[in-house]
Structure I
Amino acid sequence: MITQYAIIFMVTYLGDVLSKLIRFPIPGPIIGMLILFFLLERKIIRVDRIEKGAETLLFYLALFFIPPGVGLISALDILSGNITKIFILMVVTTILTMVTTGLTVQFLINRRVK
């Protein structure tokens, strides 16, 4: 399991380094996950090499959101005047994320069928 974590975190770290080296406006971990997707898609890394580690990270994903949540609570006085804007923004971005994810999955399914 340690090897699986190491692979995931090394690829994420690689994305972070690339982001800083080329000063790309996309966060490093996102670039790392794109690299990981590419490596999995091209079968350079097999899914079974990282599957258990990824499942464990996903299982505990909610714990990673506790520190930002506490930060939001401490900034509640700043946010209170903008609740309507924040709510609208949350709804719109959720819908956009769902549509984008659905279209991406549908594209990948159609590509795999061909």
Structure II
Amino acid sequence: MTEVRQYVDRLGRNPFDRWFGKLDDDVQARVAVALDRLERGNVSAAKGIGAGVFELRLDFGPGYRVYFGKDGERLVILLGGGTKKRQQDDIATAQALWQEYKIRKKEGRCP
């Protein structure tokens, strides 16, 4: 099993949770199912998008995306989410958050 955690940035904000909380109940349920698959090690719908960040594609609605980084083989850090429409901005944000995570971890400020 893979452990899935949500990243909390240096200001105490949780980008994934903020995005997820804005989704309607049906979309939240489908995202939760995709995260359950990710937790079970199924990364078939994910692809690397550079700088150590991955994009989990959900092929429904406007093309939802979940962005995450892998810290070793058994830990996934959720960085945020979005849709196909804002994909490039969301990728840039996720990559910046992942760099922040790695720096904070190296400094001992990230669990």
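Taken together, the values in this text are just the output of simple stated rules run on the coordinates, not laboratory data. Source: prediction; values computed, not measured. Cβ atoms are built from the backbone, for glycine too; each structure is taken alone.
Output the label of whichever structure in I, II has the greatest value of distance in nm of label points 7 Å out along Cα→Cβ at positions 22 and 38.
II
Quick one: helix-only ellipticity at 222 nm (-39500 (n - 2.57) for each DSSP H run of 4 or more, over all residues; to 500) came out at -25000 when computed from one of I, II, so which one is it?
Traced to structure I.
For distance in nm of label points 7 Å out along Cα→Cβ at positions 54 and 70, which of I, II scores largest?
Once distance in nm of label points 7 Å out along Cα→Cβ at positions 54 and 70 is tallied for I, II, the winner is I.
Please compute FRET efficiency 1/(1 + (r/R0)^6) of positions 6 and 78 (r between Cβ atoms, R0 = 30 Å, to 0.05) for structures I, II and give me the label with the greatest value.
II
For relative contact order in percent (Cα under 8 Å, 6 or more apart), find whichever of I, II sits highest and give me its label.
Result for relative contact order in percent (Cα under 8 Å, 6 or more apart) over I, II: largest is II.
For which of I, II does volume of the Cα convex hull per residue in Å³, calculated from the coordinates, equal 155?
Going through each structure in turn, the value belongs to I.
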